[in-house]
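Engineer: Below: a set of structures, written as structure tokens.
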Structure P
């Protein structure tokens, strides 16, 4: 196995997705993606095949089912770290309200910035404003690569 995936490589891949239009359930750079699709695309570029198949989901799947689907997938595929340990190149999960399941995912690009697929817009690099800081629930690193 090699060392951890270089953070600058993760950031370069993520930044290459900037301006990809938001499209629910999609994961195709330049054509469309949602927040999960962005992470899936980064994963494919680093590792090749995705580790899990993603079932169809509605925009309100988390509210309807109340399942921690996104969190469980992250726990299975990524390396958990403390929220406070997150740094550029790490994955951040967000809860839209304290009692709701995690529903949004992003890449930290700097201590005060994230790269994410923004609903109704595109993949953007934006400030990690108090709105997002309050909702940051979990952090993960990409796992060691065998490539």
Structure Q
């Protein structure tokens, strides 16, 4: 759907489209850039991107830079649903483990608080509050 959505955005007038080589981005739904460039070229959009060089770069990225093929992890789905930047995954997982709370609950609470990115201290605060609620209900 990422390519179709990108084409729809271009058709609607978007002048910037997001993509990444081989779709290796951090979140779900990343447009595979080399495919997007080829499709846009086929549809007569002028991207200014040399398709062969883009294909070569994608091949190199896969061969040289990726030790493990990316997959969509459950925590990525939850961060997307919560509207919270997926780069929070590592600190959320670490803090959730430390406080013995479900990291999904942390993400959803961050989303309710409109914490999108850049406020790592709130992750700790949320985990502590969730842990306190767990203690109170288990007593």
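Engineer: From P, Q, which structure was P(r) over Cα pairs in 5 Å bins from 0, in percent, for residues 11-90 alone = 3, 13, 22, 23, 22, 14, 3, 0 calculated on? Can you show the working numbers first?
Structural biologist: Working: P: 3, 13, 22, 23, 22, 14, 3, 0; Q: 3, 13, 20, 20, 17, 14, 11, 2, 0.
Going label by label, the one that fits is P.
Engineer: On to the next question. Of structures P, Q, which gives 12.2, 33 when Rg and Dmax of the Cα atoms in Å, for residues 43-82 alone is computed from the coordinates?
Structural biologist: Values: P: 12.2, 33; Q: 15.6, 38.
The read-out was computed on structure P.
Engineer: So relative contact order in percent (Cα under 8 Å, 6 or more apart), computed for just one structure, reads 32; which one of P, Q is that? Don't skip to the end; give the middle numbers.
Structural biologist: Values: P: 32; Q: 17.
The read-out comes from structure P.
Engineer: Now a separate question. Thinking only about mean projected area of the Cα convex hull in nm², which of P, Q has the largest value?
Structural biologist: Working: P: 8.1; Q: 10.4.
Comparing P, Q by mean projected area of the Cα convex hull in nm², the maximum is at Q.
Engineer: Something else: Hey, helix-only ellipticity at 222 nm (-39500 (n - 2.57) for each DSSP H run of 4 or more, over all residues; to 500) derived from one of P, Q reads -17500; which structure? Kindly include the intermediate steps, with their values, before the conclusion.
Structural biologist: On the way: P: -8000; Q: -17500.
Label of the source structure: Q.
Read-outs: derived from the displayed coordinates by stated rules, not from any lab. Predicted, not measured: the structure shown is a model, and the values here were computed from it.
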